1. Looking at structures 1, 2, which one was relative contact order in percent (Cα under 8 Å, 6 or more apart) calculated from, given that it came out as 12?
2. One of 1, 2 was used to calculate distance in nm of label points 7 Å out along Cα→Cβ at positions 15 and 551, giving 5.9; which?
3. Just checking, which of 1, 2 has the largest value of FRET efficiency 1/(1 + (r/R0)^6) of positions 55 and 223 (r between Cβ atoms, R0 = 25 Å, to 0.05)?
4. With Cα Rg over 2.2 N^0.38 Å derived from the coordinates and found to be 1.11, which of 1, 2 does the value describe?
5. A value of -17500 was derived for helix-only ellipticity at 222 nm (-39500 (n - 2.57) for each DSSP H run of 4 or more, over all residues; to 500); which structure in 1, 2 was it taken from?
Structure 1
Amino acid sequence: MCGIVGYAGRQSAAPIIVDGLRKLEYRGYDSAGVAVHDGRGIEVVRALGKLRALSEAVAKRPLEGTLGIGHTRWATHGRPSEENAHPHVAGKVAVVHNGIIENHVALRRELIAEGVRFSSETDTEIIAHLVDRALRNGARSLFEAVRASLQLVTGAYAIAVLNADEPLTIVAARHGSPLVLGIGENEILCGSDISALLAHTRDMVFLEDGDLVELRGPGPEAGPTARIQTMDGVPVERPTKRIDWSPTMAERGGFKHFMLKEIHEQPDAIAATLRGRIDLENGDVHGGEIGLDPVSARAIRRVYIIACGTSYHAALVGRYWLEALARVPTTVELGSEVSNRPAVFFEDDLVIAVSQSGETFDTLAAVKAAKAAGARVLAVSNVLDSAIPRLAHGELYTRAGPEIGVASTKCFTAQLTALLLVSVYLGRQRGALDADAGRSLLQGACAVPGFINELLGDADYVRTIATSLVDATDVLFLGRGYNYPIALEGALKLKEISYAHAEGYAAGEMKHGPIALIDASLPVVVIAPKDASYFKTLGNVQEVRAREGRVIALATKGDEAMHDLAEHIIWLPEAPEHVLPFLTVVPLQLLAYYVASRKGHDVDQPRNLAKTVTVE
């Protein structure tokens, strides 16, 4: 879950690397470091804490050179400290690493037995010593030394390596963790995410598992080059892809935090996910990206959705749609649970893997198991050419643009959009929906951006409500049907960034435990729009009030009954029931944001969390 940047060009490397790490700080911010080759050797600067500490350290100790690597860390092996920060150095070698070396204990013992002394608690330092040993034992180049070293390693990694004796060369490799190359004019870069490279180029090469690449910076008579081989030494070519994101898409654009900006970007993200994929005239969805022709769609006997975190909540909403609109039995599971037991997949299953980054380790492992069993796999992701879409039979990209805030917002509603499209497509192909029904559903989806803009216009009122929650240590979220997953998501957002304990619960289950917690000190957020479950949910509100609980309700405009029961009401526009999850989640995102902001927390980089989870 760490971030890597490498640069080989004609400009000063250190400022470019630090700026690239700033774009990746969402991946980890316990410590950071940079290593630059100055033509004579490698200079390293590391700092504990967020990236500004590294920026200050580099300002005090300028690094000269046009070749370098950098890293921002989310701690796995070893506490956050300057000693455990990357890059790690052994002899003439410097290494940055994202991932986990699973056999690090055995390798460390082997190296210690040879007389190696370690200066950190990390598994990464092992790689540096292995490469250094290979060079001392006669490896012809850094490229060959890295290849030999990685053949001893078990686990997931993306690495970038420097050698003091090769002033134009970075060697990088990936297995189970993302790494992308940026091909610029007179410069070549590598990074964990395209956002780190966009300021220099939009031409990207996405490395695949098992790729080993030698990046050479421009010399006196030659431009930069990239040589890619498999671990077996077979040369391979990876296509260059043009990315249509602009660098400014990853800037805050006048908002105080990326999270607030991304909440406000949701109408555009949803519209982008819909664009070009719907056929309103025929009430259908263009399904080419889904990877299922009509015959295959009708043959599906079960849908199995795999996801983690916020994506799991989107998947739960998707289950309601798939069962209601496509009439297909649907199972939703956490990726971490699927990978921890022998889950059973069949050839007539459609497995939908939902992952914002497309690299979530547990989801990726589950996808591999499903594909090995012969199931059809559809990836729903926001990152072009990431690992999960590359494995899948179909790829439905959400087109939300870069999401920098660790607590996901616009990627969640874009995932909802994609899952609704899949549900309508399967419903139409399987005969569960006629053209009129499909058209009505898609028209409702097209209206969502306008509804959300209306809700965002009431953000100041949500900020007022947030003031009453600043001192709350516990908050209960309740919802039924489509809005039960939204209760889970609302609770997750609040706990992620405000650090208050929050719990989402199915409203119908309140009497089976949570009602014991309700008293005058407990805020209860109830999602109660005018839908098929409204009167049952209203009964739950009355039960909360009978025990003096503080009710904050999300209700449809004009709901007089709720007006008499709730302490605060966030009014929702009247909308078709199937699009209500889009509308009910937005005020909860704002509520969490304003509570955390009022507490003075770092909203975009909450403690202990990282954006992309590439470890188990």
Structure 2
Amino acid sequence: MGTELIINVPQPHAIAVLLLTVLALFLFSRDKIPLETSSLFVLCALSVSFHIYPFTTNDGSIFEVKEFFMGFGNEALIAVCALMVAGQALVRTGAMEPIGRILAKMWKVSPSLSLLLTLIIGAVLSAFINNTPIVVLLLPVLISVSMKTGQPSAGTLMPMGLATLLGGMATTIGTSTNLLVVKVAEDLGVPKFGMFDFTLPVMLAGIVAIIYLWLVAPRMLPNRQPPMADTSPRIFAAEIKIDEHSVAVNKTILEIREMTDGKIHIHRVVRGENLSIATLPDVKIKTGDRLLVQDTSDNLRDYAIELGGVLHTGGGEVGETNPLVAGDQSIAELVVTSGSLLDRVRVGDARLHSKYGLVLLAVHSQGKETVASTKGIDDLIFNAGDVLLVQGANTTIQEIKRSGSLLVLDGSEQLPHTSKAPIALTVMILVVVLAAFGILPIATSASAGCFVLIATGCLRWRDATHALSMQVILIIVVSLALGTALIITGAADYLADLFVVSTYGMPPGILLAILIFFIAVMTNVLSNNAAAVIGTPIAVSIAQRLGMPVEPFVLGVLFGANLSFATPMAYKTNLLVMNAGGYKFIDFVKVGIPLTLIMWLMLSGILTWVYQLY
């Protein structure tokens, strides 16, 4: 390490980019600001400011603002999108159903060994497939086992989710973060990483981590209950018969709603034998009309009293001898998965009743529960990881589960399966094999795979578009734009100089460990893609300043950005597991921090040893 290193004062454009980067990281951490909005703001701020105040590069040319938008055509982004679509096909067709069935049977034989097998299978699959469909596959299986054996699910769901994150670190296609780091490093002149070039270090560290998740983590987790268990009353359908003494006679439907503070929702008005009257606001109710209403038993009785009517069901007047009966209705929990039909959809626009035949009872989001009768529930936005308590006919719920359109946590071992499953699985295997052997780039093989999946009917175009996450797309594009700005303005070099000077005298291996730790902290409170793309050019500059191999520092950023274990918001599958299992924020901290430290220390040591950073 040279002692004559001089830190040059950054020029105005570099200072502006550094300030914008800090602002971007702050915005990305704000839950109340949609990540898409923050990303678009940063992208606009970059392009507008560089257009108004042009930047002259070292070769004397003016930097073209259109370079900031090249991320939309970046090979890594194309590969990420194509793999998201392919993963959606695996979920929709139930291509991994055999794995779920085998695990479900294994749990009956030996729960302890079955947990270990589940962790290993989850990790291995996640090395080649986005871990979201893996978690979607395993959640119902583990919850089913929990319900049938009486064992708490808390000791299995979180370890399973974290194991899939471990597996995603092992290959270049395991996560979008890996693809981005490899591509950005390649653009900076770093030799291209093969699909399995860093699998061995992850395997060595992962063995210890899996043992921790198998033997230690379940004992650290309290017995959490699923969030929706018996928390909301059932919904019943009944008729309120209006007699001549009722206060509702000659009142409009709008006036009746006002009498009940807007709570009552009349689904149908039956007049005479079987004449149905449109439920328009100005329709007047007459003596003998029957109002079809769906609500809780208490609310139905209140409505009947307020309107001066009589509550009826198919068996006659409701009373002690003829209570309200839900018929073949059952209550189930649905999980909103990333890219599903409900992801980022407003409750009022979801039309659960008309489209799926379901009545929404409650929503569990970010550890908070909202009862569906709450005023303003229609304006709530569903997010990935939310758990919905719904009621519907048994046949309806089973059909939804078979279709694979929504993830049902009903304790059943039945998994979605279609005749297209072998095609989807074969296509996914070919995508991975062609990329692994260098026959085709991953972006090309994955894109071709998407075409085959759509052409063969494994996916509809609507399913494919739902699989694409605008959050992921925009955060990748803006991260690439920020990375470009950091490099061309010299801001990355400035940060690298600061790092090297502030750690002067430390062995290179210690510097690498510090870099990994810093990126790991960022990825647990910010976007892991942003941390990776911004950190990669800085890591390359640090290695060049030290005169050390670039590869270990690039891998340090890649590994650090994948250590998303310590907070539920660090990765989308953490939120899925959190809400489905009823975990608290502190549960992730207790289990995730030791796991992060294990992986950090082992990966730092392995990289230091392999690349001889003494």
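Just so it is clear, none of the values below were taken in a lab; they were calculated from the coordinates. Computed from a predicted model, the values in this text were never measured in an experiment. Cβ atoms are built from the backbone, for glycine too; each structure is taken alone.
1. That value comes from structure 1.
2. Value 5.9 for distance in nm of label points 7 Å out along Cα→Cβ at positions 15 and 551 corresponds to 1 out of 1, 2.
3. Checked 1, 2; max of FRET efficiency 1/(1 + (r/R0)^6) of positions 55 and 223 (r between Cβ atoms, R0 = 25 Å, to 0.05) sits with 1.
4. Of the structures listed, the value fits 2.
5. It must be structure 2, since only it matches.
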